[in-house]
Structure formats: structure tokens, C-alpha cells
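Read the figures in this text as sums done on the coordinates, not as results from a lab. This is a predicted model, so every value here is computed, not measured. Cβ atoms are built from the backbone, for glycine too; each structure is taken alone.
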Structure P
Amino acid sequence: MPVRNATAADLDDVLALLTVRDRSVLGEVEVRRRYVEQELAQARDCVVARRDSRLAGYASLDAEQNVALAAVDSDTAGELLDDIEGRARERSVDHVTCVAVPEDTVLWQALEQNGYRRERDIVRMWRSLQGELDRPSWPDGITVRTYEDADGDRVHALLDDAYAGWDPDYVVLDREDWLAFMTDHDDFDPSLWFLCERNGELVACALHWRVSDGYGWVKDIVVRESERGRGLGRALLAHAFREYRVRGAARVGLKVDTNNPTGAPKLYEKAGFVIDRTYRIWTKQL
């Protein structure tokens, strides 16, 4: 089955394929048209496979070496993986990762058959914003403000320092790729990126996407190691909850790696988040 580059003309068919996959696998439709449009416009590599003019599969490889894939059968999924892995090798990267749920038997089987290794789990969590919300209690000496364009390099460096130290799949992006990945899309809202400083030094940040369909989303919360244990992460969450409710959100979601050694999973549980889905991270060395 021929695999080719995806184009804007494939948008409706790709969206239909992902919608069917979500309904059958997740029981709800998570995909949004604007997300697919952005992926086709931004991803370096997006490919489709067609059978008798019908779309049989779609896959993409983003700047962080993450593979996303949906297909009607495991053979098509395998062909798409082969193509995407070839593109990854052309980038001279040493591995690719893919996140899947057990219910997606097509993708799960293809990953097993194509040499991917099951590594660890990510959980999705939600927190209702109904009822009374705590006020944030900031540690002494901390000032809080929102993101400005000039902060990009410092935020980027803080995230790299925090994640690269423990996440074996974390990919350090160059400045332009990082800015495009994090800010060049409709979900970016600088007024929902909160930066914490001590004596002018960036020591923590909480980056959130704008409200969508009545919910907010925590993209990243990072606290410098020297500042942990002082309640800064809890204060950032409380601050975000209040900001989101003002903007009309009824709940806030996030995903967290269960192997995160910083105490993030426990922090989120204490803040009222509840797990509703588990994902498996798969990795292949190239």
C-alpha cells in the first residue's frame, strides 16, 4: 500500500479516521479539527496510506520524536511505522516514542510486531472547579507574573533542566523548534503561563493551554530543585484553578508520567485530581 506525504487536502479524511478511532477505542471523541489542521501545517512529517481511494491510515512525527498513528489494521499501521521510522533516521535521531492505550488493539499489535518496547505509564487526571477554591499561598520572596516574549529562552532552559535529568525520552529542541511547538498554535495564551521568580531568577513556571470546550489543560509545571518542598507547585495549581474558573472552565486536566521522581503525581492527587485513563509509552531505538 503506497504511503505518501499528507497534505491539507487530506484533512477531512484524516479527521474522520481519527474520530472513528476515538469513538471505538476511547468511547469519546478527543480529536479536534483545529488540532489536525495545526499538525498538518507544523509537523515535519505527516503521512497517509490509502486503499482503493479510501484512507486506511495516518501517522505523524513531531519535533520531539513522538509518533502519532491511527490505522484500520495492524498491517497498515506497520507500513506507516516503517515510513515514519525512516524519516526519523533521516533526522539522525536515536529513538522514537509512541503513546497508546490497550484498547487500541491495532496500534498496540503493530508496536509489538515492529520492535517497540513497553516502557512506562502516563495517567490522565481531571480536577473539578466546582465549589470553593483555595487561594494560592506563595513562599516568601516569590513574585509571580505572566509570560512575555522575552521570557522564552529562560522558560525553555528551565524545562530542559527539569525534564532532561530524569526522562530518558525527553528531546531537547533548538530555540526555534521549541517556540513553534509551544507557542505557534491556537491553544497558546501567554496570560495563562505563570512565571515565579526569586530575586529576578526564574525558579518555577506553570504553562497552561487556553479554555477549550469548558475545560483547561495543564501543559507543564516545573519547579527548580532548590525550591521544591516549599508549596510552590501547590500555589501554582491554586492560582491556575482560580484563573480558569474566571474564564469559564468547569474542570482542569493534565497528564503525568507515573515515573516522575519530583513528586508530581502525589501533588496532583492532593490538589484534587482524579485518574480517568492510563496510557503506555512505547520506545524504539533506531
Structure Q
Amino acid sequence: MGLKLNQPENLTISKKTLLMGVLNVTPDSFSDGGLFLGETRAVEWALRMAQDGADIIDVGGESTRPGSAYISIDEELERVIPVIRELSPRLNIPISVDTSKSEVARQAIEAGAGIINNIMGTPLDRNMAAVAAEFDIPLILMHIKGKPNTMQKNPVYADLMGEIISALRDSIAVAEAAGVKAEKIIIDPGLGFGKTVSHNIEILKRLRELKALGKPILVGPSRKAFIGAILGVDNPRERLMGTAAAVAASIANGADIVRVHDVKEMAELCKVADKILKLCNY
């Protein structure tokens, strides 16, 4: 694709699958809530993920698990800004901020973040697009049906991939109209965000259809509930091998970036999958 992710250095999406390491500085995220709530532990874990092979560190301060409650801007800022400010000079890979609030995105960029990961990317908040355009940074647009507190209450689609592509196309148009450069937009089908188990499986099988939008594709299957349902495993932290299968399928079907919790293991998987599927030379 040739997309360049700026700050602190150019990182090009090409043949190599990029790894986005998840850093949830929240008390209630579905998989690791509370583990990294606190600046010291969060920074240590981010540095560990970078050492283990992460290409991007994704910092989020508000849980978006099914049924999660909305938190205030001030509370989210209090969680993420100190961590980003501390991490920025210590990392040589980009930091993304996982947020649905444009003011949080703005302050995170000022603290050192270089990418906005907007999980409420469909429909896109025009203010969020304006912030990405103002700072000239990449913007990730994710598809979501509904809102986190209601999204898993019987989600229904007449045409799953058609509706996802249409919603993402609309958000891309909003972003570009706000001044976001076309080459700085990344799309995410939003596994688990208003999707049933069968929906998630179908998305992974048909992922390559998103190439019609002409944007790099990010996929976040890591430890998701659909993997637990397939395996019969309730504890998200016990879904490593299921996650590995989903990440491999994502790469095989066209993913450019995978968002994961288990960076070291997924870095090994990506290296082998890329060698087989994309003929990469590391």
C-alpha cells in the first residue's frame, strides 16, 4: 500500500504484516482490565511489547467490551495522557490512541501519539476527522453496529459485507472531506463490534472484499469472544492458539495490520505467515 505512519519514524505498510500491541489502561477491559492501570506498569508493558516485536503500541483508556459504560473525557485523559507522554520519547515505534473522543485524540497527539484509532469510526465523528487532518496523521476507521453498551444485542445484517463496506465508504468520504489525506486512512471491519460468532467468521473468510475500498486493512481478532465460543473457552487469556489461527487467517485473506495482546507469539506467527504468503524477507 505504501502508507507511511509518521511519528517518530516512517513505518511503511507493504508486504510485511504490522503488529499493533494492545495497551489497555483501563480497569474493565474484557481481557486485561486492571492489569496495566497505572503509569509505571503500563509503560513497562509497552516497552516489553516493543521489544517483543510490536510495530505500533495502541493505548486505550476506555473499555469498549460489550455492555461497557461510557466514561468522561477527563477520566479518559487522566488514564492515557501520562502514559503516552512517558512512552513517546522512549519508543522508536508509533503510538496510536484508541479513543472515540476527539478531545482525547487531540491531547494524545500533543503528548506524542501519531495515529488515531477510532473504534466509533462508522459513522465517523467529523470532529475526529478534523483532528486527524489538522495534525496530518493516520486515522483508523472501524466499523461498529450500534454502541458498545448495546452492540451485541441481537445484531442483524441483510448483507453483512455489503453493509460494512458501505458504512466504511461513507466514513472515508467524511474523513477525506475534512481534509484527511486518502493515503492516511486505514479501515477495520470491527470483529466483535455488533457481530455474532457467525458474522465474525464470515468477515474473516471474506476479508479480501474490503480491498475494494483501496485502504490498508487492520483486523483485531485477539482473544475475542467468537474464538472462545468456537473453543469453548471462557477465559480470554486462554485463547492464544485460537487467536493465532484467526491472525493467520487474517493475514492469508489480506490483513495489513493485526491488533493483538500476545505480541511475542504473534510476531513469530506473522514472520512465518508472511514468509509463506507474502514472500517477505525479514
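Hey, Cα extents along the principal axes in Å derived from one of P, Q reads 64, 40, 32; which structure? Source structure: P.
I have 24.2 for mean count of other Cβ atoms within 10 Å over residues 53-60, calculated from one of the structures P, Q. Which structure is it? Source structure for this number: Q.
If helix-only ellipticity at 222 nm (-39500 (n - 2.57) for each DSSP H run of 4 or more, over all residues; to 500) is calculated from each of P, Q, which structure is the one that comes out at -12500? Checking each candidate, the match is Q. Calculating distance in nm of label points 7 Å out along Cα→Cβ at positions 205 and 245 for structures P, Q picks out P as the one with the greatest value. When distance in nm of label points 7 Å out along Cα→Cβ at positions 45 and 181 is calculated for each of P, Q, the greatest value falls to Q.
Comparing mean count of other Cβ atoms within 10 Å over residues 109-116 across structures P, Q, which is largest?
With respect to mean count of other Cβ atoms within 10 Å over residues 109-116, the highest-scoring structure among P, Q is Q.
Taking 0.50 as the value of FRET efficiency 1/(1 + (r/R0)^6) of positions 21 and 69 (r between Cβ atoms, R0 = 25 Å, to 0.05) derived from one of the structures shown (P, Q), identify that structure.
This figure was derived from Q.
Here distance in nm of label points 7 Å out along Cα→Cβ at positions 61 and 261 was derived from just one of the structures P, Q, and that gives 2.3; the source is Q.
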